[in-house]
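Asker: Each structure below is given as C-alpha cells.
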Structure I
Amino acid sequence: MTSYKINKTYGEINDKIKKGDAVVVTAEEIIDIVKEQGPVTAAENVDVVTTGTFAPMCSSGVFINIGQFKPVIRTTKTWFNNVPAYSGVAAVDCFLGATATSEDDPLNKLHPGEFNYGGGHVIHDLVAGKKINLRAESYGTDCYPNRRIEKTITINDLPQAVMCNPRNGYQNYNCAINRSDKIKYTYMGTLKPGIGNANYSTSGQLSPLLNDPFFKTIGIGTRIFLGGAQGYVTWSGTQCKKDVQRSLNGVPLTPAGTIFVMGNLKEMSPEWLVGQSIRGYGVSLSVGLGIPIPILNEEMVKYTAISDDEIFTQIIDYGYDYQQGISKSYGQVSYAELKSGFITIKGEKIQTVPLSSMIKARKIADLLKSSIKRGKFLLGEPQQMF
C-alpha cells in the first residue's frame, strides 16, 4: 500500500466546504501552485481542483415521461417537433437521443445527409422553455385504448425529464486530418483535402478525466456539473478503455476512459446544452461537463497539475483510415501545440481547429469553484470505483 504524507477524506473536505473553509482552485491554477510549492505542500493547502469541458457529445439524450392522457395511451411512436424518440420503454416513457434527426428537415430534402434540427436542438429548446409540438401514436389495447395524441408542451408540462448520457467526457481524443484529395465532412468537423487543417476536441489541462487518469476519485456516485446543474456519474461510459498506452505521467496517449452521467434536465440551462448541426454528419449536442477532483493526497495533486505541454494525442487520418478501421498514427502532438493554432506535419505548418470551447471550459471550472467555495456543491464520494 502506498504511503502518503498527506491523507484527507471526503468527509473532512466536505466539512471544510460546509464551513466555507475549503481551498478550491481550477485545474489551470493548480499547475503554478504545484510548481511553486511542490506536491506535498500543495496537497496540504488545496482541497479541491475543478475541471471543465464543453464540446459535442453525441452519446447523450433524455428519458422523458410525457404524462398520461384521457383516454390513456401506451405510446409506441413519439415525436418532439417531428424528431422521433424511442418509445419501446413503457406507457408514456421515451428516450430522445441527441443525434435523432427531424423527419421533415428542409435542409435534408435539399441536401441528403444535412440537417438543421434534431434531438440536440429539441433538448436545448426544452431547457430554454420553448414550446414543443408533442405527437405520439399507439396501436391501442384494452387497457390503453388511445391511439393518437398531439399537443403543444413546455418542459414544465413533463412530469419527468432525466438527462441520461451513456458516453461523455472522453479521456483524450484524436487529432483529425484528411490525407485524401477530397473534402471530408465528419463528426470531427470539416476536413480539407491534402491535410489542409487538423481538428481536435478536448480541453487539455482542464479536461475532467485527464486530471484523474486512473479514476482514483471518479466512480459511481461522483457528483458533477452537468448541463448547468448538479448531476452524477452513474457508471463507466460506453467505449471506456483502460488498457491503453500512456505517457510517463499516466495520461493516455489515445482515446481512453468515458463516463455514463445523469441529471435532472429540468434544472439545466440552455447555455450548457446546445444543439449542433455538423455538416455531412448530422446532429449532436454540446454538453457542459465539470468534475471536482478532491485532493486526498500528493498523488492526486500531481495528476491535476498536468499541463497542456505534457498531454499528447495522435494524428489520425479521417480521409480514409478511420472509415476502414485503421488506427495508424501520423504523429503525436501536445495540446500546447494544438492550442497554439498550428502544428507541423511532415515539415508543413497546418492550422488547428478546436471543436471544444476553452472559454466555456474555463467558465465551468470557475462556476464549479465558486459553487464549492460557497458551500453549494459538496463532493460525492464514489460508492464503487471503475
Structure II
Amino acid sequence: MHTQSATKVAIVGAGPAGLLLGALLEQRGIDTVIIERQTRAHVEARLRAGVLEQGTQNLLREVGAAERMDRDGLVHTSVELALDGERVKIDLQGLTGGKAVMVYGQTQIVQDLVAHRLASGRDILFEVSDTTIDGISGASPSVSFVHGGVRKTVSCDYIAGCDGFHGACRGAIPAEKLTVFEKIYPFAWLGILAHCAPPAEDLIYARHERGFGLYSMRSPVLARHYIQCRPDENLAEWPDEKVFDELELRLGGRTTLPRGEVIDKSVTPMRSFVTEPMRYGRLFLAGDAAHIVPPTGAKGLNLAAGDVHYLSEGLTDFYRTGSEAGLDAYSDRALARVWKAQRFSWWMTSMLHDFGPGDAFGNRVYRAELDYVLSSQPAMTTLAENYVGLPY
C-alpha cells in the first residue's frame, strides 16, 4: 500500500531543530509535516545540551512552549573558570549589558515542544523507516518513507533536513556539491548524570594537570559532571565514586562534591564539523545535519536554534510575499554565525584541555591563554559575549 499527501514544508527529524522550526512555521500559518525515525520515548529521553542562550529562550517563548522552562529553568548570570584549582568568576551579566544564560535540559525542551505540537492537533510521525529524499534539484521535492507498514510520500515546496549528523538529508545532496570541514580531538568527555545537590551556584570549567573537568547541573537536585578522558575509555574502569573523586581533584581539591545516585554514564567524543553550503535546491540543512561543535562552549543546541530562526524567516517571507531573497541568503547567514561559534568552541576546548605529551608546546600556550583570560577584563568580556550568545 502506498499513500500520498502534500504539505508546504516537510521537516525530517523531531529533535530541537525540527520541532522548533515546525512550531514557528505553524504559528505563522505555514503547514508542516514532521517525521522522525526514532520512537517518541527515545526522542524525549535523549540526554544532550542544557545551557540556553537568550535567543534560544526567546524563540521558545515566541512559540508558546516556554512555560516549564520559565518555571523550572535556572538563570545563570555568571560562570566560573579554574586553573590548577584557582577559580575566577566571570560576570556574564555585568560584562554583556545584562544578558545571561539559562540551564534547562534539551530533554525537557523536546518534551515541551512535542507536547506543544500534539496539543495543537498537529501530528508527528514517529518510527518511520527507509526515508528517501527526491526532487530537491527541481520544483517538486518529496519525502518518501515507511510508517506503520505503509509506504507514504509527502510532496512539498521545501524540505528541512533536521535529522542530525547521521540522517538521510545531508546524504541526499551530491557529494561534489558540499565542502566538509572537520577536526577530531584526541580526547573525549566521560559524563555522569546524578541525583545530588550542586556544590556551587555556577557552572565550573576547570583546567588541571590531570585534565579538564566540568561541574554543571540540570536542576537544583540533578547534577551533570564531566571529566576529560580517552575516546576509547572503558566505563567499567570508572565506578561512580572514582568519577566524583577525580572531578573533585580537577576542581582543585577544595570543593567537596555532594554524592548521589548516578542515573547515566557515557563517553562523548569531541569533534568540530561544518558542511557548506547548508542548502541544495529545495533542501535546507539545520542543526547537527550541518554542523557539530565540541560541547565545551555550550553551542550545539543554540546553533540549531539560530539556524531555525534564519530558515523560518526566509520561509515566512516567501509565503507572505513570494520573495526568495531570505531563502537564498539562509546558508550564508547561518554559516556566518556557525563559524563564530566554531571558533569560540575550539578556543574554549583548547584552553581547558590537555592535548597530551605529543603537543607539549600547544599545552603551554593554551594554559597561558587561560591564565591571560582570567586576568584580563577585555578577555573576560570576549568570553562572556560569546558564552551568552552572539545576536542573530
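Asker: State the single structure among I, II that was used to calculate helix-only ellipticity at 222 nm (-39500 (n - 2.57) for each DSSP H run of 4 or more, over all residues; to 500), giving -11000. Mind dumping the intermediate values first?
Answerer: On the way: I: -5000; II: -11000.
Corresponding structure: II.
Asker: Out of I, II, choose the structure whose coordinates give mean count of other Cβ atoms within 10 Å over residues 94-101 equal to 17.0 when calculated.
Answerer: The structure behind it is II.
Asker: Tell me which of I, II gives 1.01 when you compute Rg/Rh (Cα atoms, Kirkwood Rh).
Answerer: I
Asker: Using FRET efficiency 1/(1 + (r/R0)^6) of positions 30 and 238 (r between Cβ atoms, R0 = 25 Å, to 0.05) for the comparison, can you identify which of I, II gives the largest number?
Answerer: Largest value of FRET efficiency 1/(1 + (r/R0)^6) of positions 30 and 238 (r between Cβ atoms, R0 = 25 Å, to 0.05): I.
Asker: Looking at structures I, II, which one was Kirkwood radius over Cα pairs in Å, for residues 6-189 alone calculated from, given that it came out as 18.6?
Answerer: Value 18.6 for Kirkwood radius over Cα pairs in Å, for residues 6-189 alone corresponds to II out of I, II.
Asker: A further question on this structure: With relative contact order in percent (Cα under 8 Å, 6 or more apart) as the yardstick, tell me which of I, II scores highest.
Answerer: Greatest value across I, II: structure I.
Read the figures in this text as sums done on the coordinates, not as results from a lab. What you see is a predicted model; the values in this text were computed from it and never measured. Cβ atoms are built from the backbone, for glycine too; each structure is taken alone.
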